[in-house]
Structure P
Amino acid sequence: MIGGLGSNISSWDKQVEYYKKYFSILVFDNLGSGKSDEPRSKNSMELFASNTYEIIKKLEIKKTHIIGKSMGGMIAQVFASKYHRAVDKMVLACTSASRDNIGKEIIKIARKTAKNVGLKELWFNALLLGYSRKYVVKNFNYYKKTKVENSDKEVNGYLKQCDAIDKLDNKKYLKNIKCKTLIIYGKNDLIVDPAKSVEIAKNVLDSQVISFPGGHGFWKEHVKLVDEEVVNFLING
């Protein structure tokens, strides 16, 4: 499981609890997030994919399902293309292979917020953009109590991940993806245009698409509904 921009393994807590009934689970912090080191070279999706492959080789995993959401889905696309013998099935959530002007502007603003205001404020902005008002109200007190690490390491790691998204150009990889792929997205996603999921599906030969209610955070907001579909695909798809 590969997480999104700036997230750490805690973003997969619900999935780990549910999916461990059916699978062995591997979750790790992307370079520049959580307990992972900052990369020494400039970030790219290729670097993240290579790092993922190093991890599964170290653990002697020959073949695996791979799940990526948001930036994690961008990494998963490269991984499945370059290391296709290591992939059984793939799930891509609220992600894209290319960028539009709105996506570029969102990352530009996120950079400024991280540098000049702080990561906690950044996450609240993502909460407002990614979820329904009902969900924001329900989780507002939890957000207020949550401490967010805002060290130079965390901020720099976040900015380097933004660098990788700035350079996103995955369309060339899509035709080389050979595994069965499930593409899922929120119908009202304001952060990644739902049309980007359709674009991926048109270019990945063995793919299917399911839309869900909600925005960029549809998986967290409708966790039971989405998890059941994903597990069904991985077992029976």
Structure Q
Amino acid sequence: MERKAEGFADLHSHFLYGLDDGAKTRREMEAMLDAAYADGIAHLYATPHAALGIRPFDGELCARRLEEARAYCRRRGYEMRLYGGAELMYTPAMERFALERRLPTLGDSRRVLMEFVPDAGIRELREAVELVERSGYTAVLAHVERYGCLFVGKNAWKLKEERDVRYQLNAGTAIGGRGLLRGAFVRRWLREGLIDYVASDAHNCTSRPFRMREACASLQKTCGQALAAKLTGLGTQGGEHGDTIGG
């Protein structure tokens, strides 16, 4: 397969096997890597679920699985760079890890991908963002379309005005979803530049695949070619994405 020079940057995926509800076996991981390459992804972040302080997070195992994935890509001749990370579920127990600066970050950056329960309130989101910012990190909120509190009034805008935070939207939502009301909000968020990243949140090759190419095509219709490229990291180098994840 001929590889184009440009590719997407996907900062949210679950391809490392045996760690969470993503790939279960080495073969499933390899199939996901095949699918990511075929979808035009050039920079791919491994973000297994983590609940620090609630259950152990095996960083060494993640690193070994990531190296297995990199070795597979080398054998296949895939020009696709893989980066470490985690998707951190916010709980009060996470505070100690944040203050001790022991949070797993996206690549070599100081950014942390964070998720919340869908019914989390805006106060909880604000407290979490403040905590990681105070600890020297920048929060990237995973799949922001899931948090009902951000659809109330100007909450999504106010949180960004008050804190240094980034918003990640799932590719499936960019393609279409979340109902009429939330869909209208999401389109407005996109047009007004509120969203920073669109990522796959891929868990497998079937029910939750990558779909970055399809998302980019949909975004081009919604907000134009230039913004679609920025949101999906199209053409970035060395892990740069938007205002730079990898550095």
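Can you spot which of P, Q the value -15500 was calculated from, given it is helix-only ellipticity at 222 nm (-39500 (n - 2.57) for each DSSP H run of 4 or more, over all residues; to 500)? Kindly include the intermediate steps, with their values, before the conclusion.
Details: P: -15500; Q: -11500.
It must be structure P, since only it matches.
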FRET efficiency 1/(1 + (r/R0)^6) of positions 38 and 94 (r between Cβ atoms, R0 = 25 Å, to 0.05), calculated, reads 0.50; among P, Q the input was structure P
Which one of P, Q has distance in nm of label points 7 Å out along Cα→Cβ at positions 174 and 198, as calculated from the coordinates, equal to 1.2? P
Top of P, Q by mean count of other Cβ atoms within 10 Å over residues 30-37, largest first: Q
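Readers should treat all values here as calculations from the given coordinates under stated rules, not as data from a laboratory. Everything quoted here is computed from the prediction, not taken from an experiment. Cβ atoms are built from the backbone, for glycine too; each structure is taken alone.
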